Structure 1
Amino acid sequence: MNPNPDDLLILLAVSRSGKFTTAAQALGLNHTTVSRRIAALGKALGGRVLARAAGGWEVTELGAEAVHVAERIESAVSALGPDDRAPDPIAGVVRMTATDGFSAYIAAPAVARLREEHPGLSVEIVTVTRRALQQRSGLDIEVVVGTPQVHRAEATRLGDYRLGMYASRAYLASHGTPASVEELTQHQLVYFVDSMLQVDDLDAPRRLVPAMRDGLSSTNVFVHVEATRAGAGIGFLPCFMADRHADLVRLLPEDFAELLPYWMVLRPDSMRRPAVAAVVHALKAETANRREELLGRPTGRRDDS
């Protein structure tokens, strides 16, 4: 039995979102119809095209072959644009996850510039600090800290960024400036919640100064920066975020200069979509252009003038 082309396009929508409900909304259908058409497609092809995964659905090997065909159908239909002009292929929704800082200072400006040329493109960014997923249903791109251990995915190193110890000028005026690692233990740390930290490479402050007590902890790095500026303690911060603030001073840079890599993880089929390929290229270019900023100033200090 030959598959219904409409069913193939429904599978394509589900493969991109990982969810029946999201695909149904995008297609103007209801959830039941999407489920029924996916079942009909599987029957026509003689096997399952989707399998349950954490947080959604993943295509099976048979489903991946069907998605490839559906992409060709989508491309052929899209070519029937007005006045015989092919529409911009860099369009549609691209979904990605990244850390808070990378999302705000690398991804956001890169996507903004890309959308100026391709207004039909929409990018959804979910901010999260975690290891790369083994099953990335509904995700096109992941940006993670540290070398990912993944299967059935492509991983590319984007670049490095540096973290250091920072305190506000007001805090140092009130509590004194630590001149050694030993003196640093007299102060409290502003950093991630230890019990919720999922990335081993981010354990540096507790590894380097285990006697330093937690003062204020958060899962959000912007909270780290603002809490440090407010005098909640000494923060272990990405230099490219902390160096933006004249009221923050970097401490003991020769002892604390942790260099960590950003990696990008892609589903094997993602790069077949021009929109995903364009976002990937934009993220690579933006990371390269911000290399010096990501590595931080030599001392992180500014003139008081």
Structure 2
Amino acid sequence: MSTLLAIGECMVELVPKGVSECQQSFAGDTYNALVYAKRFAEQLNCELFSAVGEDILSINMLKKWQQEGISSKQVIKTPDHNVGIYAISTDQHGERSFDYWRNQSAAKHMMELYAKQPFDFGLGKNDWVFFSGISLAILEDDSKQQLVDLLTKLKAQGCIIAFDPNYRARMWQSKAHAIEWLERAYQISDVVLPGLDDHYTLFGHTDANDIVDYCQQFAIDEVVIKAGSKGMQVFCQNTLSAQCAFNPAPQQVDSTAAGDSFAGTYLAARMTQHEPQVALQMADKVASQVVQHQGAILPFDVYQALNLSSAK
């Protein structure tokens, strides 16, 4: 059974329900992707490498992971920090904004904690490792480099490294700072999932060809480009291998985790030997449903109703 290891932060997600009430759940970009990967391919062993506290929210969060079939055996627990929290607000178009309380988040210290007591992840050929720009952005620069070094080691062991830039400007010191670390991530990645909006903001790229030309310097095997209304394309070894037109959802309620659900589904499909075209279409189908519901994780019955098994 192949393993998909995601690296990053899972947080408490709060969705306001009126002035004085909130709906609580747990989410975070790479965790969200892992949940959707597990739902798509139950046979995958899905693990999250992170750090959590010993507070009640951290304890409940790990219980939720268990319910979703996500292994926490690679998680470091610390009494010195707690779990991070964020709240979502959406406008009338379903576009979201966030407020964060993550200064004391244990995940920000996961590489420092790992360095004090490193362990063997037990990964090798046919296993995949997924991380994102947010996985890097929450860390101090020394810890960023420790993460890159760890990923380089895992790649040398035969793992496939997948990366989603997931650029969030306010999490970086500057645009140049973000570009520096994004390029270090691209250098060690086999599969990348860039968004055209992010590449336009960071590099001025205006279409998929610009992104593919840019990625050639890093010898990336598979480039999965999300270009909004321009659709999606997959380039394998710099050759167009799959494409999917933009299919807007009938109603966009909340765009939270649209990209995460897309990434998790696409990676799981590729790990289970689906061709890029099929993987792209199924990932798009999941993401289109996600934006029609509040919060990052679809209710399980809603996900099942997508009936993706018939397409496999």
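Just so it is clear, none of the values below were taken in a lab; they were calculated from the coordinates. None of the values given here were measured: they were computed from a predicted structure. Cβ atoms are built from the backbone, for glycine too; each structure is taken alone.
One of 1, 2 was used to compute relative contact order in percent (Cα under 8 Å, 6 or more apart), and the result was 21. Which label is that? Matching structure: 1.
Computing volume of the Cα convex hull per residue in Å³ for each of 1, 2, which one ends up highest? Largest calculated value belongs to 1.
Computing distance in nm of label points 7 Å out along Cα→Cβ at positions 63 and 183 gives 5.9 for which of 1, 2?
1
Name the one structure among 1, 2 that percent of Cα pairs over 17 Å apart, for residues 215-262 alone of 45 was derived from.
Details: 1: 33; 2: 45.
Value 45 for percent of Cα pairs over 17 Å apart, for residues 215-262 alone corresponds to 2 out of 1, 2.
If distance in nm of label points 7 Å out along Cα→Cβ at positions 23 and 279 computes to 1.8, which of 1, 2 did it come from? Computing distance in nm of label points 7 Å out along Cα→Cβ at positions 23 and 279 on every structure in 1, 2 gives 1.8 only for 1.
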